[in-house]
Structure 1
Amino acid sequence: MRGGGGPELATIPLGTGMDFVRTYEIPHRFEDAVRTAVEGRSRTIDVGRVTYRTWAGDEAERYVANVGSVGMSAAVAQRANGMSKALGGKATFFYALVRVFLAWQNTVVDVTLDGERRSGRMHDVIVANGQYHGGAMWLAPEARPDDGLFDVLLIGDINKLDFATTAPKLYKGKHLSHPKVDLVRARIVEVDATETLPIELDGEQVGTTPARFEIVPGALRVRVPA
């Protein structure tokens with residue numbers, strides 16, 4: 001995948017979370033989304049190239065436009081995708097988040113960010129190009145999808161009290177001040193763990209660690225509101 005010219009991507013929001021479009025303020029209503037596709041302007045954005053291990057044990061490659069994650073968030077995506085969506089995307093993801101959190105065990109994770117290695121017991125590693133994830137959670141409020149960098153959230157060894165006091169803040173982008181949440185920016189992110197962890201890309205659980213994320217600058221042109 002290369003940056004530069006090529007066709008423009010127009011998005012009609014569908015799916016459970018509809019998080020990709022929130023960063024660009026693309027409307028959810030069908031008629032308004034079509035109007036954006038016809039009358040909007042073009043915005044060039046980055047994507048991520050990801051290599052990971054499939055469930056069968058083979059190495060695979062895939063691209064991510066919005067957010068990828070390693071750890072509990074991947075398990076949440078899998079559970080949410082298997083649930084009824086009668087209550088809407090936001091309620092579905094939050095219910096899945098609570099259920100998975102209660103059973104999740106944090107583990108030692110190794111993260112390398114542009115060559116700098118960090119290791120410790122972690123809950124989640126969020127690799128964000130866009131700002132929203134998990135049904136309107138504003139996980140990466142400072143992310144810029146055209147700056148050539150991922151916003152990487154290292155969520156440490158959080159416990160039930162941390163979760164209870166911080167979960168409501170996820171929708172307002174106020175969680176970054178928590179002492180167990182670290183925000184780092186990097187072009188290349190490598191994640192591995194003492195135990196095999198699931199990974200999720202744009203809402204789909206696709207495989208496991210080890211995983212490598214590399215930014216591809218200016219790879220897509222997206223139609224956004226004028």
Structure 2
Amino acid sequence: MRISDLNWMQVEEYLRHDDRAVLPIGSTEQHSYLRLTVDAILPDRLAVEAAEPLGIPVFPVLSYGVTPYFREFPGTISLRVETHLHVVRDILDSMCHSGFRRILIINGHGGNGAAQQYVLQWMADHPRCKVIFHNWWNAPATWAKVQAIDPVASHGSWMENFPWTRLPGLDVPAAQRPMVDMARLRLLDPKALREYLGDGNYGGYYQRPDDDMLAIWKTAVNETRALLTGPWDSAS
């Protein structure tokens with residue numbers, strides 16, 4: 001359930017019998033022919049589908065992340081690393097103060113990696129709370145499913161092209177794009193990176209059959225739901 005569908009009194013009642021919550025975080029950035037908000041749409045939807053049967057509230061997605069390398073693509077919004085960490089800290093502080101003690105962060109953007117390390121520091125300072133930081137797309141079972149379907153997959157390619165992230169009525173190239181040179185990519189400034197990338201796809205087909213995508217999604221939902229029911233007690 002989305003916490004936006006509850007009032008404060010209902011949240012207070014929930015906290016009398018459970019202290020779990022989910023926080024999706026992502027980014028607003030270029031994704032080739034896909035929506036700019038792919039990295040926000042996917043963790044948000046995944047959080048809701050994974051948590052719904054368990055009755056665990058999902059907080060609104062943090063739709064802005066750290067993505068300075070894409071700033072020459074119009075529509076991309078990037079936070080400074082320190083800004084992003086301050087926002088994550090303030091959100092976690094508020095959740096903890098309310099009484100949420102077990103928090104699953106579902107991350108949809110690779111550039112948010114600094115937050116994953118920061119969470120360890122935050123937990124050390126808040127020993128009453130446990131936080132799991134979940135990069136959903138490369139979690140073991142989900143990534144294995146992606147690789148089984150097509151090992152040539154990356155940013156802005158088919159692996160992010162779900163029915164709910166693509167734009168209607170928009171044709172995409174049919175050919176498989178060769179993988180970019182990641183070592184070279186990491187050395188480029190934003191203008192040079194845009195020139196090198198072209199449309200923004202890092203490599204792979206632009207779209208695959210929906211049956212493939214739904215199989216990946218089912219795996220991701222199940223893998224994420226297992227985190228909400230499994231590791232908390234063993235981490236005590």
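Laboratory data are not the source of any read-out in this text; all were calculated from the coordinates shown. In this text, all values refer to a predicted model and were calculated from it rather than measured experimentally. Cβ atoms are built from the backbone, for glycine too; each structure is taken alone.
Match the computed value 1.00 of FRET efficiency 1/(1 + (r/R0)^6) of positions 144 and 208 (r between Cβ atoms, R0 = 30 Å, to 0.05) to one of the structures 1, 2, and report its label. The structure behind it is 2. Say we calculate distance in nm of label points 7 Å out along Cα→Cβ at positions 24 and 184 for every structure; which of 1, 2 gives the highest result? Max of distance in nm of label points 7 Å out along Cα→Cβ at positions 24 and 184: 2. A value of 16.8 for mean count of other Cβ atoms within 10 Å over residues 136-143, calculated from one of 1, 2, originates in structure 2. Once Rg/Rh (Cα atoms, Kirkwood Rh), for residues 96-151 alone is evaluated on every structure in 1, 2, the highest one turns out to be 2. When helix-only ellipticity at 222 nm (-39500 (n - 2.57) for each DSSP H run of 4 or more, over all residues; to 500) is computed for each of 1, 2, the one that comes out at -6000 is 1. When Kirkwood radius over Cα pairs in Å is worked out for each of 1, 2, structure 2 gives the greatest result.
Given structures 1, 2, which gives the highest value for relative contact order in percent (Cα under 8 Å, 6 or more apart)?
Largest value of relative contact order in percent (Cα under 8 Å, 6 or more apart): 1.
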